[in-house]
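The next part holds the structures, each set out as C-alpha cells.
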Structure P
Amino acid sequence: MNWQRLRTWFSQLPTHVIIIGLSLFWLIPTLGLLVTSFRPVQDANVSGWWTALSSAPGGEVYQQYCADCHGADGAAILAADLSDPDFVTNYRRSLQIRVTLDDEYNGVVHMAEETRPSDQELADILAFLRRSSGVETRPRFTLNNYVDAIVGYRGTSSYQASCEEGTQSPDLTCNFIADINNPRGMWQAFLNTLIVTLPATILPLIFGALAAYAFSWIEFRGRMVLFALLVGLQIVPLQMTLVPISRLYNQLGLSATFTGVWLFHTGFGLPYAIYLMRNFIGALPKDLFESAYLDGATHWTAFWRLALPLSMPALASLAIFQFLWVWNDLLVALVFLTGRKPVLTYQINNLVQSLGGGWHLLTASAFLSMLLPLIVFFAFQRYFVRGLLAGSVKG
C-alpha cells in the first residue's frame, strides 16, 4: 500500500511543480511591487526590493571593495573616516567618489582600474555610507508613496517634505483632507472608477437575467435564432464600434458622460451575460416551473421567486467577471470620458512624467487600483468555478 501511495505521489509531482512554479511566477513580482510601494524613493532608486530587510543596502558591495582598507566599520583610516557623518556629507553623488579613485596615497593609486566598482556599485556604496554614518535617517518603509499618489503630488521629494519646506505646488494646500480632491490624484480617479463600474456591472446583471429567463422558459418565434445571434455577438471586437458610437454620442450629447460609458459596457457585457445566465437558468428543473405555473404563478413571479434565487451562483460569478473587466478598462474610458473624468487606469499613467520621473508612484498607485478588485475576488472566488461550469453537460 505504501508503494502504491509513493507511485501516486510521484505521478502527481510534475503537476504540483508546475502549479507551484506558476504561482511563484505570479506572486514574486507582485510581492516585489508591494515591497517597493512602501520603500522611500531614494532606496528604491539604488537597490532592489529584496534588500529591503537587509541591515543596510549596499553593505555587501562595501565589504567587497572598501573593507580591506577602511575597515568593516569604515573607521580604520582617520583621515578618511567613513563612519564620520561630517566626512560622508561631502559626498552627495557617487561621481565624487569615482574622482578620488585616481588619487595617489603614499605613492599608490587609490584603486586600480581593473578592480574598481561599477557606477551602480558606487551608488550602492554611497547609499550604504550615508545610512550607516547617520547622514540619512529615513525609515526603511514609509507611506509617502501612497500619500503622494492619493493627492497627486509630483515633486522630487514627497508631499510631506514639500509641505514642511513650503515648496508644494500651488494646487496643493497641505491640508490632506482637502488635497485628496485634487483632480490629479488617485482619490478622485477612484471615485470616478467606482461610479463607472457599479452601474456597468449591475445593468448587465439585471437585463441579462431577464433575457436569460425569457430564452429558457418563454416560448416565442425565432427564440433559438435570436439566441444564436447573441452568442455570435461575443466575437465582435469592441474596437470596431468605438468610432461610430463616439459619433453617435456626440450627436446625442452623451460624449464625456458616465451614462455613455454605462450604456457601452452594458451593451458589450450583455451577450456573455445572457449566454451564461441562460445556460444556468435553462438547466434548472422543468418540473419546478411547471408546478409554479399550475399554482397560478406568472412569469414574473416564477422569475423573481424561483429562477433568481436559484441562480445566485451564476449571478455572483457574472458580477465578478463584469466588475473586473470594467474596473481594469482603459480604452473605453479613454475614448468616451477622455481626461475630464479620469479613471484609475488613466490616472496611473499620468503620475509618471514624460522623462520617467515619478515612476515610484506607480507601485503605490498600482496597489491602490488593485485593492478593491482583490477584495472582491477573494471574497467571491468560490463562485468562479461555479460560473465557469454553469450549464455544462452533466453525466
Structure Q
Amino acid sequence: MSSDQIPVAPRASGIEYAIRDVVVPATKLESQGHTILKLNIGDPIAYPGLPTPDHMVEAYVKALRDGHNGYSPSYGLPQLRQAIANDERSKGWNASADDIYVCHGVTEALQILFASVLCEGDTVLAPGPHYPPYMAYPQMYGATTVEYRLKPDDGWKLDLADIEAKMDDSVRLLVLINPNNPCGSVANKEEIHRVLELARTYPNCIVVADEIYDGLDFTGEHASVASCSSDVPVVALNGVSKVYYAPGWRIGYMAIHDPKGRMMLVRDGIERMLRSRLCASTPAQLGYLAGLEGDRSWMKGYSDRVVAQRNTCVERIRQIEGLEVQSSGGAFYMFVKLTDEKWANNDKQFVLDLLHEEHVLVVHGSGFSPDLGRGHFRIVYLPSVEVLNDAFDRIERFLIRHR
C-alpha cells in the first residue's frame, strides 16, 4: 500500500462486525467452487422454507405499482405508526402513534438514539455477549460501552449483581436485548423489574429494550420492558426483520415510553435527527403495515419449525465431545461452548479452521465480546434439519481430527 494514503477516521477503522467479517474468507472459498454450509447470519430469508409472507410481499409490490415511491413523513407513515402503537399496546403499555418513530431498521434507530443522548464521557451499559453495534457505535459520540455479564452456566441469565456494580451517574443507556442475540436467553418479568429498580436511582438513565425477537419467545415468560415500567423511561426497539421475516426491507422503529414526561429534550433531538435524514423506505413501510394488520396465524407454523430445528441442535451438540450448550429460549441463535483445550481460548481460529477444512461457517464468540464471549461460537438454527445434521457431522469430524 502506498505510504501517501489519505488517513481514515479512527471511528471507522476501529469498527468490527464479526457476523459479516467471517463472510470475507467464506466468499473467497465460494469463488474457488466450494459450497459453504452457512450457520452465521440471522437472516431468515437466507434459508429455504421461511419466506416473507405473501400478503406482505403483495402489499409492498402494490405500493410500488400504485406510485408510493416518494418521500414519506420523517417519523414514519401515520397509518404505520398507529398500527405499531396498537401492537405495542397489546403488549401492555399505553403507546400512542406519537410515541413511534419509524427508522431504516433497528440499526438506524440505535444510531439516532445514541446521537441524541450520548456525549463525551457517557456510558452505555450493555450485556456481554451482545450484538456488535452496541460496542461499535457509542464511541462515535465520545461514549464508552461497558459490558455487564450474562451467566454462561445459568442459561445466560442477567447477572443483576454485576449490573448494579457497574451502574453510576455516567450510564445514560442501560441495554436489555430480550430475547438475546447471540445467546438466545429470555429475561422474565422478575428480572426486568430488578433492572428497572436499578435504573430508577439514576435520573438521567434510559432503559433501551431491544425486542426485535419478541415474537420468537419459546419460554412463555417474555414481557415488554415498557409494560413493566411505571416511571423509568424506556425506548423499545423492534421492526419487520425477524418476526415478520423481511430483514432486507430495513424497517424498524423506536417506541418511547416516558411515563413521567422526562424525555422531551431527547425526543426533540431524535425528531431533528430523523428530519435531517428524510425518511425510511415508503413502500417497505406499507409492506410492514400489511403484516401488522393482517392475519398472523402463519406465525405458529414458522415458530414450530424453528423450535424443531433448535431441538435438533441441542440434541446433536450434547452428543459431541468438545461442545456444551445451554438451550436457547428465544430468537434463533445458540451460543455453543468449546471445551477442548485447543480451542477454549482461541474461538476465532476454530471458526476459521472449521471454515477452511469443513466448509461450515459459524461466528466466533469473541466477536460478540472479547472477554465474555471467548471460548464460544454462535450458530443460527434456521437451516433445515438436514443441513444442520450435515453441519454437526462436519464439526464433530473436525474436533476429532484436531484432538
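Read-outs throughout are calculated quantities, based only on the coordinates presented, and are distinct from any laboratory measurement. All values derive from a computational prediction rather than experimental measurement. Cβ atoms are built from the backbone, for glycine too; each structure is taken alone.
The value 14.2 for mean count of other Cβ atoms within 10 Å over residues 60-67 was derived from one model only; which of P, Q is it?
Values: P: 17.0; Q: 14.2.
The read-out comes from structure Q.
Can you rank P, Q by FRET efficiency 1/(1 + (r/R0)^6) of positions 108 and 220 (r between Cβ atoms, R0 = 25 Å, to 0.05) and just name the one with the largest value? If you can, show how the numbers build up before the last one.
Numbers: P: 0.00; Q: 0.20.
Greatest value across P, Q: structure Q.
From which structure (P, Q) was distance in nm of label points 7 Å out along Cα→Cβ at positions 36 and 340 calculated, if the value obtained is 2.1? Kindly include the intermediate steps, with their values, before the conclusion.
On the way: P: 3.6; Q: 2.1.
Checking each candidate, the match is Q.
Tell me which of P, Q gives 23 when you compute relative contact order in percent (Cα under 8 Å, 6 or more apart). The partial results should precede the final answer.
Working: P: 18; Q: 23.
Computing relative contact order in percent (Cα under 8 Å, 6 or more apart) on every structure in P, Q gives 23 only for Q.
Assign the value 30.3, 108, calculated as Rg and Dmax of the Cα atoms in Å, to the correct structure from P, Q. Before the final figure, lay out each step's value.
Details: P: 30.3, 108; Q: 21.1, 61.
It was calculated from structure P.
A value of -19000 was computed for helix-only ellipticity at 222 nm (-39500 (n - 2.57) for each DSSP H run of 4 or more, over all residues; to 500); which of P, Q is the source structure?
Details: P: -19000; Q: -11500.
Computing helix-only ellipticity at 222 nm (-39500 (n - 2.57) for each DSSP H run of 4 or more, over all residues; to 500) on every structure in P, Q gives -19000 only for P.
Matching task: 3.2 is the computed value of distance in nm of label points 7 Å out along Cα→Cβ at positions 52 and 100. Pick the structure from P, Q. Walk me through the numbers before you get to the answer.
Details: P: 3.2; Q: 1.8.
Checking each candidate, the match is P.
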